[in-house]
1. Among the shown structures I, II, from which was the value 21.2 of mean count of other Cβ atoms within 10 Å over residues 210-217 calculated?
2. If you work out FRET efficiency 1/(1 + (r/R0)^6) of positions 178 and 426 (r between Cβ atoms, R0 = 35 Å, to 0.05) for I, II, which one comes out largest?
3. Who wins on FRET efficiency 1/(1 + (r/R0)^6) of positions 130 and 322 (r between Cβ atoms, R0 = 35 Å, to 0.05) among I, II, i.e. which is largest?
4. Please compute mean count of other Cβ atoms within 10 Å over residues 58-65 for structures I, II and give me the label with the greatest value.
5. To test your reading of the models, identify which of I, II gives 69, 54, 38 for Cα extents along the principal axes in Å when calculated.
6. Work out the source of -0.95, -1.07, -1.33 here, i.e. which of I, II gives that when log10 I(q)/I(0) by the Debye sum over Cα atoms at q = 0.13, 0.14, 0.17 Å⁻¹, for residues 162-401 alone is computed.
7. Compare distance in nm of label points 7 Å out along Cα→Cβ at positions 282 and 378 across structures I, II and report the one with the greatest value.
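Every number in this text was worked out from the coordinates using simple rules, so none of it is lab data. Treat the numbers as computed from the prediction; the structure is a model and nothing was measured. Cβ atoms are built from the backbone, for glycine too; each structure is taken alone.
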Structure I
Amino acid sequence: MSDPARVPGVEGAIVRKGDAGYEDVRASRLWNGYQPRRHPEVIVRAATVRDVPAAIALARAEGLRVAVRTGGHSWCGTPLRDGGMLLDLSALRRCTVGPGQATATVEPGIRSAELTRVLAGAGFAFPTGHCPSVALGGYLLSGGLGWNSGEWGPACASVRAIEAVTAEGEVVRCDERENAGLFWAARGAGPGFFAVATAFRLALRPLPAAIAATSYVCHLGEVESLTDWIADAAAELPPNVEVAFVLLTDPGSGEVVVSLTGTAFAGSHDEAARALATLARAPLSTAPLHRAVAEPTSMEALYARAASAWPEGHRYAVDAQWSQADLGTLLSRLGDALSHAPSAKSLVLAPLAPASRNPELLRDMAFGVLGDAKVAAYAIWDDPSRDEANVRWLREATASVAPLGTGHYIGEADLSADASRARRSYRAADWARLAELRAKYDPDGVFHAFP
C-alpha cells in the first residue's frame, strides 16, 4: 500500500495496482459479489472532503481518468474501470440537520437506513432508497426512486444544492442560480456525472407518524386481473400510497407467485388504513396464498424485508425498462421468464407509477420519467460457477419485454449489455444537453463518461 504522505494533501489511503493487498481493496469496493474484471491503476479512499481536490490534482498530474464510488450497490460495477483512478467516497458519511429547519446537508457515503435514523430523531424524513445499504451519493445522482416517491417525488427533486469538485479541482456550490448547469446534471446524470459531488443539501419532509401495508401473495394466474384492476383503482389511491408488484419464486412450492403490496405513509394508523381501503377490495378468482390488510409496519421492518430480498454477499445482474405497455402484459412475459430462471432467488419488481404524480417535482433536471410503467428484472445467485447462466437469463428476460420498452432507468440499467443503454436512459434533448455540459465542465475528459 502506498504511503499517503507522499501525495500532498491526501489524508486517506492510496493503493496502486501491483501493491500488496490491491486485489482485496479492488474487490471490496463493490457491494455486488458479481464484479467486472476491470482494474483501476490507482484507488484513493478519501478520508475527508479535503482529499477530493488533491485526488483530482493527482489524477491530472498522472494522466488518469477518474471514476467515483460512494459505497452503494452499483449493480453493473460502473466505478471499476480499467486504468485511471477510482475515487472512493464511502467514508464521507456526515449528516447535519439544519436547526429548526426542514433541511439537511449530507455527505455522499451515508447509507439510506443511517440517514433515515438520523432524520427521524429530528422529526423528519426523506425518500431514501428501498434497500438500507444504498449510499446517497450514487442514488441521488441517478435520480433516486425511493420510499414514498409518489408523494415526495424522486429523491433528486428534493436536492436544493450540492457542493462539487470540478475537473479543475475547484470546489464550487451548485444550485438553480449558481453553476446551474452542473446542478441540473447532478440530478440524474448518474455515473456520467462530470464532477465529484461531495455534499448535498436536502429538503426534508415531516416524519410520518404511522406506516401501514396491505399485501397479497397470489398464484401467477392472477397477475393480469390484478394489474387490470389496479389500473382503474389507482385513481382512488392517494399519492402517499406506494404500490408495487413483485414476481418471485415461493420457497415452499417452487411456484412463481405475484405479490401486490401497498404501503401508506401517514399521520396516524387510521389515516393510513383509510388510504389503503381501496386495496382491501382486490378481486381475486382464487384464495390468496397470503393476505394482510392495513398491517402496521415501520421503516426498520421495511428495510429488513428489502435486505432479505436483496441480501449482501450475493451476486446480481439487473436491468430496468420504462414502458407505456400495461403492467399485465409486461408481468405476464416476465413471469414466464422467471419460471425458467436458473436461480430461485431471482425476482421481478414493478412499482406502480414509479415517480411523483406532481409534474412540478420533475422539472429542470437530467432525470426523466420515460414511461408510465417501470419493470426491473434482478438475477440473484450465490454460486460463481453459475454466472454465465444467470446473466444469460437476465438478458433473455429483458429481451422478452424489450419491444415494449421506451427507455431505461440509469440507476438500474444493464449498462454492460450495450453502449446504447446509457443514451436510452434520457430524453433526446437531455442527452444532448449532458454532452454540451460535459464539454463545458470537463473539456479534458478527466472523468470517465458513461460505460
Structure II
Amino acid sequence: MDVHVTRSELRGTARAPPSKSYTHRALLAAGYSDGATVESPLISADTRATARAVTAFGGSVAPAGDDASTGGAAETESDLAGADALAVEGFGGRPAVPDDVIDCANSGTTMRLVTAAAALADGTTVLTGDGSLRSRPQGPLLDALGDLGVRAESTRANGQAPLVVTGPLEGGEVAIPGDVSSQYVTALLMAGAVTDEGVEVELTTELKSAPYVDITLELLADFGVEATPVDAAGDPLDGATGAAGFSVPGGQSYEPAGGSYAVPGDFSSISYLLGAGAVAAAPGETVRIEGARPSAQGDAAIVEVVEEMGATVDWDREAGEIAVERADLSGVTVDVGDTPDLLPTIAALGAVADGDTRIENCEHVRYKETDRVSAMAEELGKLGAETTEEPDVLTVHGSESDLTGATVDGRHDHRIVMALSVAALAAEGTTTVRGAEHVDVSFPGFFDAMADLGMDVERD
C-alpha cells in the first residue's frame, strides 16, 4: 500500500497503541505459565507471530471471554483482532515439540525469545521467517545455547535463520555479548527461570539497549519470576544498566498476580505522535497523546529529546497524557545505544530542525528489519535532507535541508514508514510513502490516528 501525505496542521487527541515489546514478553510469559490473561495487548503482525509460537508449543491464545478461551486457540489470526484481552492457555514451563515449523514472519523478537523457549523442548524445533528476518543475526544466541548443552544451529551455517534447535535445556553458566541484541539476554532469562538448574549469564561486552532488559525484568517480576542483574563482583544491581551479567534461579513458575497482566502504552509508537505534534501542530493548538503512563521503557526518552529540541511538552505522568505544541526545533546530540528504535523519529525531526542533529552509538540500529541508519539517510535525502553517515553516527544537517514532497520507500519497515510520514508533514507538497502497510507490525491504526489529528493522507 502507498500513502500520500500532504503538508498538514494537526490538533486533537490520539491514543498510543499498547507496547509491542511488553506484548511479546507477556504472551510468552503467559505461555510459560499454566494459563493467564493478557489485558490491553497489541494485536499486530509481530505479536501474532509470538501467539502462533505459544500455540505451536502446546498452548493456545484466544480473545478472553470466547469459548476458545477455555482451552482452544483462535481459529484464525484475524479472530484476535480488536481483542481487549487475550486468554492464554499455557504449556506449564515445558513446551511440547511443535508439529510443524514455527514461522516468525518478520518478528526478530519472536525468533529470539522463541529460540530459547524451543531449547526447553525434549526434541527438535525448526524456526524460520521472511527474507528480512532470515538475514538478521542469531549466531550469539545459538552459540550460547550450544554452550548450555543444546544443539542449536543455522541450516546455512551463517548464524541466520532457518534455525534448528534440539533440547532439552537444563540450565548452567553461559557467556554472551551484550552489544549485538539485548533480546538474546531476554530470551535466556525467560527460559532460564523454568530450567532445573537456572541460568547464570555473563556479558562479554557492554550491554546495549539495557532498558529493554529492564522491561523484561519488570515483566518477570510481575509474573512472580526472580531474575537479578549483577555487577562484575557478583553483587546485585537495581537495573540492567552497567550489568556484567544476570542470575536466574531455576525451578520457578510464571504466575501473575490475579492471573492477569496489563500491557502499558508503547513509547516507540508515542515517538511518532509526539514528533508529529512538534513539527505540525496548528498554531495555538496541541496534540494530546493518551496511554503514556511511565514504565521501564527506555524510549520514554523521546519526551526529553523533543523538549531539548525546543518543543513545549507537558507530560501528566499520573494521568498518562502528553500534550505537545509545535515549535521551531533546534538540532541536538543523542546517544541511542539504549534506545535504538528512536533513531528514525529523531532523524526525521532533525531534518526539520535548525542546525545539526547528531545521532550517536547507532551501529546496532543497522541490524533491525533493515539498516535503519542508511535507510533514513537515503530516504530523507529524497525529500531534500542533507545527512552524513558514519558507521556509528548519523548526522542530519537541518539548516542545509529543505524538505519537498517526493516518493520514498518504507523499506518494508514499520518504523521507517512512520518516521518518513512525520517528515512528510513538514515537506512542501505531497510525499508518497511506499510499503505503508508495514505499520501493521507495531501500530496498525497509525494512519487512522494521524487522519483523526488532521493529517491530509490518502491511501491506495
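1. Details: I: 21.2; II: 24.1.
Only structure I yields this read-out.
2. Values: I: 0.90; II: 0.40.
If we compare FRET efficiency 1/(1 + (r/R0)^6) of positions 178 and 426 (r between Cβ atoms, R0 = 35 Å, to 0.05) over I, II, the biggest value is for I.
3. Numbers: I: 1.00; II: 0.55.
If we compare FRET efficiency 1/(1 + (r/R0)^6) of positions 130 and 322 (r between Cβ atoms, R0 = 35 Å, to 0.05) over I, II, the biggest value is for I.
4. Largest one: structure II.
5. On the way: I: 69, 54, 38; II: 60, 49, 42.
This figure was derived from I.
6. Working: I: -0.95, -1.07, -1.33; II: -0.87, -0.97, -1.20.
Label of the originating structure: I.
7. With respect to distance in nm of label points 7 Å out along Cα→Cβ at positions 282 and 378, the highest-scoring structure among I, II is II.
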